[in-house]
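What follows is a group of structures, each given as structure tokens.
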Structure P
Amino acid sequence: MKLVVGLGNPGRKYERTRHNLGFLVIDRIATENEIAIKKKLCDAFVGEWSSNGEKIFLVKPQTFMNRSGDAVKGLLRKFHASPEELVVICDDLDLPFGRIRIRPKGGAGGHRGLLSIIESVGGSPFYRVRIGIGRPPDDMNPEEYVLEPFNSEEIGQLDGLVAGAAEAAITLVKDGGHRAMERFNRAS
């Protein structure tokens, strides 16, 4: 069993913002595999999928970014799963725009959604697919930057970026972390 969680904020206001890359990737995976993400469980929208006999749950927490851990903890408990069965997809200010990096564990790196999950599940023994959004201009606060819509140059690259991150997450789930890191950490 795998719980694949895309981080973002609920509501139209945030749909096409940098902080919602996790939601965009989950939507892409769902569309490509004809999965409906409509079931409401533990403050999250969830879609169920099966690949090679393994159950995979695609998750979009509806608790807002800073409380993502509440939904994740509830779902882990509901499905009797461990944090090791968790994959988190999120944006990353410290990676250049378009770069994808997969990590098996680590800190939050200032990402409040990851921090919420780490605090809620009691550590960070889970994989994360981090998607680079780059740093804000010098005159902009990072918290404002992540909630801004993508600029026109980024929008031109967004579809390819979301497709690549979706492929990285699927590779991670199907082929394991080592294979996914080998393939995507080098390529991006």
Structure Q
Amino acid sequence: MNKKINDKIFESFPNLESKRLIFREFVENDVSDLFQIRSNDQIMEYMDSYTHQTIQDSEKLINDIQKSFKDKTGINWAIIEKSTNQLIGYFGFWRLIPDHCRAEIGYALRPEHWGKGYMKEAIITLVAFGFNNLKIHSIEANVNPKNESSIHLLTNLGFKKEAYFRENYFYNDQFIDSMIFCLLETDI
């Protein structure tokens, strides 16, 4: 079998849509919205990544997101609520592993939009795009074991726990555990 990621996806940014949401490319004007998300302690509690301290941190992240698309190493979308046209979060394949047709997802949503099914709607769209358009074989999520909401979301969508790593990640001056979840194209 000679399976490979469909890199024609990278010829132009693939805007997506669901019932209540629009998923589009990040642009420079999104920097203040991204900063509000990445500087929010409630959102960042289980992200195991440093909270943005300045607007420049968010500018750098947008540049990194744009570069990852250009370099064909990732695709990340801003999540826009259709009814308000507001950027409420982001999601995407933040890391592609072309040799194994695998991608790792990441996502975040403003707390005032938690519990509305938005991230479920977004991940369903992302999974469909990944398997049908990008032609990946497996989707991975690395989750802090204390993030019960994310674990519930992933298992509800059919992701299976592949691994539990004890103290495998050094963050904020301590070793922390992580869980790996996976969804195969044959799982759906």
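We did not get these values from a lab; they are worked out from the coordinates using the rules stated. Model, not experiment: these values are computed from the prediction. Cβ atoms are built from the backbone, for glycine too; each structure is taken alone.
Here are a few things to note about the model shown:
- Of the structures P, Q, the one that 23, 21, 17 was derived from, the read-out being semi-axes √(5λ) of the Cα gyration tensor in Å: Q
- Test item: mean count of other Cβ atoms within 10 Å over residues 2-9 calculated as 25.9, pick one of P, Q: P
- For distance in nm of label points 7 Å out along Cα→Cβ at positions 66 and 178 computed as 2.8, the structure of P, Q it came from: Q
- Parent structure of the calculated result 25, given that relative contact order in percent (Cα under 8 Å, 6 or more apart) is the read-out and P, Q the choices: P
- Parent structure of the calculated result -12000, given that helix-only ellipticity at 222 nm (-39500 (n - 2.57) for each DSSP H run of 4 or more, over all residues; to 500) is the read-out and P, Q the choices: P
- At a computed 1.00 (FRET efficiency 1/(1 + (r/R0)^6) of positions 26 and 170 (r between Cβ atoms, R0 = 25 Å, to 0.05)), which of P, Q: P
- When mean count of other Cβ atoms within 10 Å over residues 42-49 is computed for each of P, Q, the largest belongs to: P
- Origin of the value 0.95, where FRET efficiency 1/(1 + (r/R0)^6) of positions 114 and 162 (r between Cβ atoms, R0 = 30 Å, to 0.05) was derived from one of P, Q: P
- Here mean count of other Cβ atoms within 10 Å over residues 18-25 was derived from just one of the structures P, Q, and that gives 25.9; the source is P.
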